[in-house]
Structure 1
Amino acid sequence: MSDNNPIDFGKLFNIKVPDKMNTDETIVVIEDQQDLRLIIAHQLQKLQFNKVKQASNGYEALMAMQEIKGVVAIVCDMDMPIMGGLELLAELRERTDLDRPPFCLIMDNVSKERLMLAVENGVDEILVKPFTLSDIYPKVNMCWKKFHNPKNPEKVYEMAKMALREKNFDEAEKIYKLLAESSDKSARPLVGLARAARGRQDLPKALEHLAMAEQRNSSYVHIFAARGEIYCEMKNFEDAFNAFDQAITLSPLNPVRYRAAADILFQGERYKEAIPLLEKAVKLGLEFKELYHYLSQAYFAIKDYPKAQRYVKSALSLDPENVTYLNQMGICLKQQNMFDEAVKVYNQIIKIDQENIPALYNKAMLCEAKNELPDAIKLLERAVKKDPNFGPGKAKLAEFKSKAPKVG
């Protein structure tokens with residue numbers, strides 16, 4: 001069966017649709033212009049939407065949606081820094097851990113090409129700038145109705161994703177096979193089949209599905225992201241690196257690609273493979289907190305302390321009181337024999353958290369190195385008092401006390 005003879009999924013799956021929008025569920029407004037975002041959110045609240053979540057870009061929204069249960073619709077600008085509307089929608093369509101809600105795209109600089117791009121990417125409705133307050137609800141309502149049309153394939157993709165979440169891989173495979181038959185040029189259902197095969201631990205079959213998906217559309221970025229994950233599971237890190245690199249090449253400005261690759265590679269402690277992928281983001285001028293976090297962790301793991309220090313500093317510029325980063329900064333400075341600077345960092349941590357055990361311990365090690373043994377002992381006593389089971393602290397405390405001059 002092909003695109004010219006579509007399957008009636010509504011009848012096949014007896015798809016039920018809700019009667020109306022549930023205004024008690026969350027509606028997400030994503031717009032980088034704060035004034036406009038607040039105006040839209042306020043108007044939706046006036047229309048009895050009781051839970052309005054705001055975000056300034058698609059990446060921020062994607063992270064927030066991991067904590068939200070029940071999203072009735074998304075109203076999202078097309079062009080934003082870090083991640084725009086179409087990139088967000090592409091991620092929601094593929095992420096098996098997240099729902100893909102009705103999606104209303106805000107657009108300016110309207111042209112036939114931009115409209116076609118939105119339609120081809122599966123947008124449910126378009127709200128064109130400039131718009132009036134009275135335009136918002138009709139567009140959101142129409143967006144909701146189009147998504148909940150029982151003949152909409154997106155409803156079926158959501159059923160398949162639900163089956164994957166519930167580990168019902170036979171049901172997921174059945175649905176994705178029907179979707180693949182319905183649209184014989186789309187790579188998307190074959191990526192779904194690969195995920196079902198991976199769920200059964202049939203990794204060769206999963207790779208076979210991805211190869212077929214690539215034949216259909218060699219530019220579909222999620223083929224390569226999924227392939228990288230499978231190769232990591234197979235401990236084939238060279239091919240995993242190449243797959244992630246291809247995904248990043250196809251979507252170089254999408255922070256999700258870097259984060260996904262780093263998450264998987266870090267699980268296998270493949271820090272050296274992760275570094276060149278993450279450095280690509282730096283060269284492109286991307287800036288998101290996790291980027292600096294991953295780079296600092298990777299360089300720290302391979303004991304390249306000067307580079308680790310550089311990226312810890314960048315991470316701290318975005319999160320200045322993060323005690324994990326501060327502790328790592330202290331260690332980086334200590335390893336470069338910059339003891340005075342390291343002590344200042346540990347003092348900063350202890351000011352934030354007086355009983356921070358890593359800071360107390362690390363500062364004690366510096367004090368001992370500077371022949372300030374009494375201060376080192378006092379710091380270790382505080383750490384051990386906080387956690388009597390802190391083995392390294394207890395061992396060092398005993399060692400330092402044995403070195404201390406006897407009184408009397």
Structure 2
Amino acid sequence: MTPDPKASISDLANRSDVVRMKEYLASNHDWVVDEIVNICEIPAPSYEEDERARYVAEKFEELGLKDVRVDRYKNAVGRYPGEDGVVRMAITAHIDTVFPMHTDVTVKRSDDLLSAPGIGDNSTSTAAMLGVIAAWNAVDYTPPFDVIFSGNACEEGLGDLNGMKGLLDDIAALDDADLGAVVAFDGKMGGITSAGIGSRRLKVDVSARGGHSWGDFPSPSAIHALGACVNDIARLSVPEEPRTSFNVGTIQGGTSVNTIAETASMLIDMRSEALEPLRDVEEKVRDIIDQRCAEFGAEFDIEVVGDRPVGAIGDDHPLVDIARQAGGLFDMDMPTRASSTDANVPLSRGIPAITLGVYSGEGAHRESESMIPSSLKTGLPLAVLVTVGAADWLASELG
């Protein structure tokens with residue numbers, strides 16, 4: 001169907017193929033809920049997504065995607081054929097969780113509630129992505145161009161968005177690709193992530209001569225040097241606008257109460273809505289470590305363990321407006337916000353992108369996490385409207 005660039009989302013919602021997509025999802029609600037459970041009960045910590053990636057890839061094949069594979073980044077990837085045969089859009093949902101492999105991820109069902117670690121973030125979003133593919137297939141929808149779908153790895157924590165970085169690198173290397181938009185499903189329903197908060201994460205290892213706390217006193221201590229660093233870092237001043245933050249998240253080291261520590265380490269997280277303040281706070285942190293370790297007779301090593309890029313599109317961008325209009329059809333406020341999601345990566349590369357939630361729930365990143373299955377009766381139609389609307393908009397941009 002030839003897209004009408006002047007059509008509003010209200011018009012799109014009443015288009016015959018989209019109406020049939022919504023009807024399909026309404027009648028297959030229980031299938032999507034079952035897929036949420038199936039996905040959630042496969043443990044998938046960052047860097048250990050193998051089994052869940054295989055499961056999502058199998059579902060991609062069952063739903064008719066082409067060129068299905070689990071790539072070297074542990075992303076499940078498939079291609080939905082469109083009219084011009086060129087990859088111009090990607091639709092993603094991350095498959096990793098923050099929970100260790102041994103975590104009990106058995107899903108508990110109670111009335112209109114599913115509870116389990118990772119049930120919402122991001123099992124529900126992954127299943128919703130499968131629902132979009134199934135709905136497109138059910139009505140023989142042909143988008144204006146090829147669309148890549150991916151259940152991508154390593155979004156959480158020290159995964160550092162490596163799945164999305166690798167996915168976009170691979171798409172950019174294709175001869176038949178010119179990516180113009182990315183829609184990522186993640187988080188709860190009721191807002192639009194259109195700005196990516198950048199972050200830098202450092203692992204700092206400090207070493208010193210150490211020794212016996214009496215016999216070798218005052219031999220240099222790695223812990224004393226580290227403590228001086230933490231004290232100075234805690235006193236740093238950062239701008240409120242653009243919002244910038246820092247945090248020493250973990251510290252460890254030493255051998256015993258009567259041992260002068262030979263080693264100590266810490267993990268530091270720095271974030272900002274803009275690149276320059278992020279660079280500035282990192283430079284100050286590195287200067288502190290250099291000065292204090294020298295003062296305390298210690299050596300140090302700094303390893304960058306996280307590097308999430310900064311990027312944004314404006315509140316008036318058509319992709320944002322599509323999501324805002326779609327939410328408005330369900331009487332939802334859809335404020336834009338900044339966050340650290342897979343959208344950071346395309347945004348940093350100049351590719352319009354948003355991250356969208358499609359469910360209601362509580363407790364993300366807690367073992368008590370829960371989601372409300374009936375919320376998908378809004379979330380799934382929202383997902384269809386935004387993805388088809390985005391495809392129509394992009395096609396109109398291409399002329």
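Could you figure out which one of 1, 2 the value 1.6 for distance in nm of label points 7 Å out along Cα→Cβ at positions 297 and 353 was computed from?
Label of the source structure: 1.
From 1, 2, which structure was distance in nm of label points 7 Å out along Cα→Cβ at positions 217 and 313 = 6.3 calculated on? Please list the in-between numbers first.
Numbers: 1: 4.4; 2: 6.3.
It must be structure 2, since only it matches.
Comparing structures 1, 2 by relative contact order in percent (Cα under 8 Å, 6 or more apart), which one has the largest value? Can you show the working numbers first?
Details: 1: 9; 2: 23.
Comparing 1, 2 by relative contact order in percent (Cα under 8 Å, 6 or more apart), the maximum is at 2.
Consider the structures 1, 2: one of them gives -20000 for helix-only ellipticity at 222 nm (-39500 (n - 2.57) for each DSSP H run of 4 or more, over all residues; to 500) as calculated from the coordinates. Say which. Before the final figure, lay out the partial values.
On the way: 1: -20000; 2: -11000.
Computing helix-only ellipticity at 222 nm (-39500 (n - 2.57) for each DSSP H run of 4 or more, over all residues; to 500) on every structure in 1, 2 gives -20000 only for 1.
1, 2: which one has log10 I(q)/I(0) by the Debye sum over Cα atoms at q = 0.12 Å⁻¹, as calculated, at -1.03?
Numbers: 1: -1.03; 2: -0.92.
The correct label is 1.
Any read-out appearing in this document is the output of simple, stated calculations on the displayed coordinates, not a laboratory observation. The model shown is predicted, which means the values in this text are computed figures rather than measured ones. Cβ atoms are built from the backbone, for glycine too; each structure is taken alone.
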